[in-house]
Structure I
Amino acid sequence: MYYYPTRTEASVTIEKIYTVHYYGYRKTFSFSGEKHDFWELMYIDKGEVLTRADDRKFVLRQNQLTLFAPNEFHDLHVHGAKAANVVVVSFECHNEALKALSGGTFYINEYERSLLVGIIREAKKAYSTDLANARYRKLQKRKVSPPGTEEYASEQMLNCYLQILLIDLLRGGGCDNRISSSMTIRENEQKARIVLLTEWIDEHIDNIFTIDDLCGESMLSKSALERMFRDYTGMSPIQYCRYRKIEAAKRFMDEGKLNISQISERLGFSSVHYFSRTFRQFEEISPSEYKRDKQ
């Protein structure tokens with residue numbers, strides 16, 4: 001029996017990455033503008049900016065995204081009384097389909113936002129460059145990581161996330177079909193967002209979590225992060241991280257392969273005493289008592 005291959009076609013191909021930025025701009029920030037021979041994607045994570053694509057001026061609001069075409073002049077001025085957080089990704093792509101996105105503004109959904117989070121996350125793994133530094137002109141690659149490590153193929157993952165994001169925008173039929181989400185859709189997106197973040201917490205359960213870590217991973221402000229966790233878990237973000245560590249500790253004890261000291265170390269606690277105290281806060285018994293009751 002013979003099998004015949006089907007050659008796959010790539011509709012959107014990213015050939016080069018120039019910059020990946022995640023800026024926090026002061027409310028007085030103003031950039032006079034530039035143009036270059038590659039694409040630039042701009043997403044507003046918080047606040048508003050006034051920008052220009054050649055002769056057309058427009059305001060980009062929170063959760064909106066736009067793309068500037070190669071050699072299209074663009075500038076940026078923080079709009080309103082609040083500071084703005086902005087994601088910028090510039091790249092080379094020669095597919096004609098991308099012209100359909102040029103100059104449009106898009107309200108992105110939670111899936112597309114998760115792709116942006118993935119781009120930032122993988123860029124931090126792939127490059128040693130400070131993504132908040134507006135002055136760099138070239139991304140500095142880290143040493144290639146081997147299979148089995150979290151950093152393996154991070155540059156390719158970044159590329160994949162960006163291609164999927166652009167394809168998803170193109171599938172939406174263009175900017176005229178993108179309107180602001182309704183309250184129900186926003187609630188669903190909030191649920192999806194916290195699912196993604198809690199999955200990340202479980203995947204990195206040995207970390208010593210900080211608010212800044214969680215804000216960076218979720219691309220949320222501290223107040224928005226606190227509010228989201230209170231709404232969906234009844235805990236603060238750091239309390240929830242400790243809760244997940246204790247749930248993991250219980251699984252380790254149920255398996256019976258590690259002692260309490262090893263479990264404490266595996267979960268990133270600074271000491272066995274701190275681990276035991278945290279365990280008692282959630283379970284009202286000590287780890288030793290829990291382990292004895294399970295035997």
Structure II
Amino acid sequence: MSSTFKGNLFALILILIQFLGSIFVVPLLATIIPSYIGLLTFTQLLFLLTPVLFYFAITGESTKEVLSIRHLSFKSFCLVVLIALASQPVAWFLSYLSGLLFNNDVADLFGSIGIYPYWMLLIVLAVIPAVCEEVAIRGVVLHGYKREPILVASIITGLIFGMLHLNPQQFLYTSILGILFAYLVRITGSIFSGIIAHFVFNGFQVSMSKLSLSSINQNVLSEEVQFSEVTSVASALLILGVMAIIFILTIVFMLKRLKLYAYDTNSEIISGINEEEEIKNSSRGNLFNMPLIVLIIVFIGTIIFTYRYS
């Protein structure tokens with residue numbers, strides 16, 4: 001079994017657990033766990049972290065190697081934080097674009113759980129996803145692409161990350177974020193770069209949502225609704241698009257600096273430069289193997305099923 005086949009198979013299992021779990025397990029758990037925030041916490045641990053634990057129990061592979069558990073220098077840490085913050089306007093643009101076709105369920109979610117304390121939302125919506133999703137996708141799945149060029153590995157695992165959310169409105173921007181986070185992990189050789197970037201991104205979203213939902217800003221929210229009604233979609237797309245381009249260029253610049261910092265401070269990454277060249281010239285397995293094909297079919301099928309019976 002090739003490493004890419006194993007990585008794709010694990011991703012397929014994850015997406016099946018997410019879909020089937022939401023239908024059969026979540027309703028049952030809801031009768032036991034009355035708090036929505038508690039239910040959200042438990043399902044993340046059950047549907048994401050538990051499969052990872054089973055993976056290591058079955059394969060017996062090295063946790064440190066598969067998850068890329070390596071030290072991250074302070075300079076790299078700072079750049080990862082800045083890159084995560086710079087990715088916000090890019091995600092806004094992509095989310096707005098997807099929102100023209102699909103309902104923004106994430107905005108609805110923030111609106112429904114805004115009554116909970118800020119620290120609790122930060123843990124449930126930023127800390128836990130940052131750990132669970134990174135360990136599963138940028139850990140196990142990305143490790144399956146260890147013999148693939150960095151861009152190939154980042155793009156495919158990024159798309160898998162987007163599909164894992166089982167939400168067409170989220171697919172576009174989560175895929176781009178998944179590509180970025182995978183690239184960060186590969187160039188730094190450390191999963192902590194993905195965890196930090198993921199936490200900063202989600203934490204910023206939680207913070208802004210909590211502020212916008214506070215009683216002080218209720219008038220601002222109503223003004224924003226009125227403003228969005230009189231502002232043309234084209235103008236909004238233009239403004240967000242220009243912002244996205246500017247910040248994309250900024251991210252590209254910081255990624256180049258991050259690569260230099262990582263190569264200077266991590267001997268394992270230095271040796272990885274030659275490995276990337278070897279990877280480009282080596283013969284590799286078929287990326288679009290059966291698990292990945294089935295995964296795509298399942299993703300499309302779940303979206304059709306969800307929207308048909310919702």
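Derivation of every value follows stated rules applied to the coordinates shown; laboratory data play no part. Note that the coordinates shown come from a computational prediction; the quantities given were computed from them, not determined experimentally. Cβ atoms are built from the backbone, for glycine too; each structure is taken alone.
Quick notes on this structure:
- Read-out distance in nm of label points 7 Å out along Cα→Cβ at positions 52 and 252, computed value 5.8, structure in I, II: I
- Which of I, II yields 15 [relative contact order in percent (Cα under 8 Å, 6 or more apart), calculated]: I
- Which of I, II yields -24500 [helix-only ellipticity at 222 nm (-39500 (n - 2.57) for each DSSP H run of 4 or more, over all residues; to 500), calculated]: II
- Taking Kirkwood radius over Cα pairs in Å as the criterion, the top-ranked structure out of I, II is I, with the highest value.
- Which of I, II yields 0.75 [FRET efficiency 1/(1 + (r/R0)^6) of positions 196 and 212 (r between Cβ atoms, R0 = 30 Å, to 0.05), calculated]: II
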